[in-house]
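The next part holds the structures, each set out as structure tokens.
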Structure 1
Amino acid sequence: MKKERAELTKLRTLVIFRKELGEIRTSRMLLASILVPPLVVIALLLRDALFAASPALIAAESTLFVSFYGLLLPITISGMLSVDSFAGERNRRTIEPVLASPVTERELFVGKALGAFLPAMAITYGTTLTLIVALGILSPSTLAISLAS
């Protein structure tokens with residue numbers, strides 16, 4: 001009985017998580033607000049990598065990106081997704097079916113939290129990996145300095 005209840009809880013949480021991901025994919029404004037800032041940062045750093053004279057300067061900027069934006073991006077993105085998750089439910093008038101379903105508060109919270117946290121981490125890791133690969137291709141010496149510091 002306990003095992004069945006745990007499986008049901010996992011299933012309900014997964015359903016809410018999938019619903020959140022679907023809402024993120026269908027909202028162009030939300031997608032733009034979470035994808036544009038990392039793309040701008042990458043573009044600026046790559047511009048500097050292509051046109052700057054000093055690999056040490058690029059290494060310092062990329063280290064700043066990884067340390068500062070690597071912490072700021074997940075917090076900002078997950079915050080935006082969390083706010084949209086709850087406020088958006090009300091605006092889209094989809095909160096009533098969710099509240100009327102046999103979902104517990106815990107399942108609702110965990111599903112929505114995963115729907116905000118996992119995309120934010122995926123974007124952060126994707127941005128960092130893109131930067132590392134791009135710097136490795138455009139300026140291997142900059143990448144070496146960056147990774148050493």
Structure 2
Amino acid sequence: MRRDTLTKQATIPNMDEMLQFISTRLQKLKVSDEELNYFVLAAEELIVNIISYGYKEKKPGNITLELEINEAENKVILRIIDDGMQFNILTVKPPNLNDTEHNLSKGGFGIHLVKSFTDKLEYEWKNMRNHAILHKEFTIKSQK
């Protein structure tokens with residue numbers, strides 16, 4: 001099991017470095033680019049939400065990414081930790097895709113995608129910080 005950590009200020013200019021931190025480490029796994037990209041997209045959605053909404057009422061703090069990789073089993077756990085406003089992502093109701101255009105604008109699509117692109121999504125409020133925990137077991141890419 002390998003563990004890596006990155007802490008950056010919660011700002012848009014730091015997003016590329018955070019996403020690169022995740023993708024470069026996951027590229028060592030034997031997984032398809034498509035599966036890897038979906039997982040990085042899930043992380044990006046949560047990071048964007050933290051930057052956009054988590055610090056609305058205060059100066060941006062930090063986002064810490066804790067990445068655990070089990071290469072033998074192609075399993076990953078990503079913890080995204082921030083000290084923004086408390087927000088339990090598990091309480092977001094799934095969007096009603098059959099609803100009217102007006103109600104579709106209320107949001108919830110991003111969290112729905114995160115849940116779709118991961119095997120398990122957890123949330124903890126610990127030490128005055130949000131902890132979003134993404135679990136993914138990747139399919140091993142066939143050798144051609």
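None of the figures in this text is laboratory data; all of them are computed from the coordinates on show. None of the values given here were measured: they were computed from a predicted structure. Cβ atoms are built from the backbone, for glycine too; each structure is taken alone.
What to note about this one:
- Highest-scoring label, criterion being relative contact order in percent (Cα under 8 Å, 6 or more apart), among 1, 2: 1
- Which entry (1, 2) yields the derived value 18.2 for mean count of other Cβ atoms within 10 Å over residues 13-20: 1
- Entry that produces 15.0 once mean count of other Cβ atoms within 10 Å over residues 37-44 is calculated, selected from 1, 2: 1
- Source structure (of 1, 2) for mean count of other Cβ atoms within 10 Å over residues 21-28, computed value 15.8: 2
- Test item: log10 I(q)/I(0) by the Debye sum over Cα atoms at q = 0.12, 0.14 Å⁻¹ calculated as -0.50, -0.67, pick one of 1, 2: 2
- helix-only ellipticity at 222 nm (-39500 (n - 2.57) for each DSSP H run of 4 or more, over all residues; to 500) from the coordinates reads -30000; which among 1, 2: 1
- Here FRET efficiency 1/(1 + (r/R0)^6) of positions 61 and 93 (r between Cβ atoms, R0 = 41 Å, to 0.05) was derived from just one of the structures 1, 2, and that gives 0.35; the source is 1.
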